[in-house]
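Take a look at the structures below.
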Structure I
Amino acid sequence: MRGYKKITLIRSRAGEMDSVNDALQWIGVSLGLVSLRDRDRSCFRIFIELLKMARLNSGLTSDELAEKLNLSRGTVVHHLNTLMERGIVSHVKNEYHLREKNLESLIDALNRDADSIWEELKRVSAYIDKFLNFR
């Protein structure tokens, strides 16, 4: 099997956004960055730090993230791998960066990723339908 990308989307109503923090929380939940298993919200916190760095057109190493967030390097690397697997974060020259320069561009890129997955599913489904004489 070729390389893969995991896209997680969780449908929840955005509702009233009283602050930027509320909006960021909603995006974090919608992208599956917040889970019951991750009690201290490490993945979401890493995402927020990288979002802050995107404003400066910069990134952070896993050690810098661990120190800044008071997390073990192992925890940080685990979540960075998850974020990279989902296409949210990229790794360039020992630093981790938000994949795109801003949040809207990131969501657009994830949308393109999802569209390409759906197109591939459609193509393979048509092949199977033809093979099984469903047409």
Structure II
Amino acid sequence: MASPRLLLIEDDPETQVLVSRVIAKEFPSTELFLAHSGRDALTLLEVDGPSLGVDLVLLDLNIPLPSGQDVLARLRGREQTKHLPVVVFSGSQNPKDREFCRKHGAAFVAKPDDYPGYVEVLRHTLTFWLETVQW
């Protein structure tokens, strides 16, 4: 089986480092790609998508140009990406954000406050998506 490929769409450098560290330690065979904005993510997924072969998107809602909600809506509106698994990884406490994700077929996982929390939440989330779900 090929190594899983994960796209992290996150503009915060500290969160990028935390997620990268957890993935390197807990899921060393996973290939991680980074997008720093909605524009970067859409370029990767729409232009390079077929050759990139992303298996899972980990998406922050509070990203620039366009927002995570816009990215999610666009992914769901395109034939090539409408079935791509998306886990929204956000610090939002707004119930409307959770509802938006549900309506657009994305899981919602709250960002923890500390590194041990990141390890636990990412371990559980990615174990499900990268090891339990068969590609």
Structure III
Amino acid sequence: MKKVYINMATISYSTAKKDLTDLEVTGFFDGWQSKPSEDDLRKSIENAEYIVLAVDNEKNKLVGYITALSDNILSAYIPFLEIEKNYRKQGIGRELIKRMMVQIDHLYMVDLVCDKDVARFYEKFGFSSYHVMIRRNYTNQ
């Protein structure tokens, strides 16, 4: 893990799923009506093809992560870029997406769906706005 210092906290970044094992993983899914359990969050990260974790080393806490699902030939989909609310606006999200794009840069297409209020953030990394269709099953949250 490479260490980066942000507001006196030591933040490390890792692409190793094993690094998730002993971390506290609370404080995510801010604004969700029904938040996934800690176990579901861990499984979601572990089942992703590509991951980047941001860890506060002093607190042994996961403070951000990004995941990508891929066929490893042509495409990838980024379902999650999450930053724990107390660590936002510190460049962690920017670093996570940069590190993810290095991993999946060889693919023809990388897709993600985001809220309009964060679209400009993704445009900085070469993403463009397109029409998409989505379906949400809120009973399964």
Review point. Which one of I, II, III has helix-only ellipticity at 222 nm (-39500 (n - 2.57) for each DSSP H run of 4 or more, over all residues; to 500), as calculated from the coordinates, equal to -18000?
Key: I
Study note, to complete from the structure: Output 0.96 (Cα Rg over 2.2 N^0.38 Å, calculated) maps, among I, II, III, to structure II
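Bear in mind that the values in this text are calculations on the coordinates, not laboratory data. Because the structure is a prediction, the values reported are computed rather than measured.
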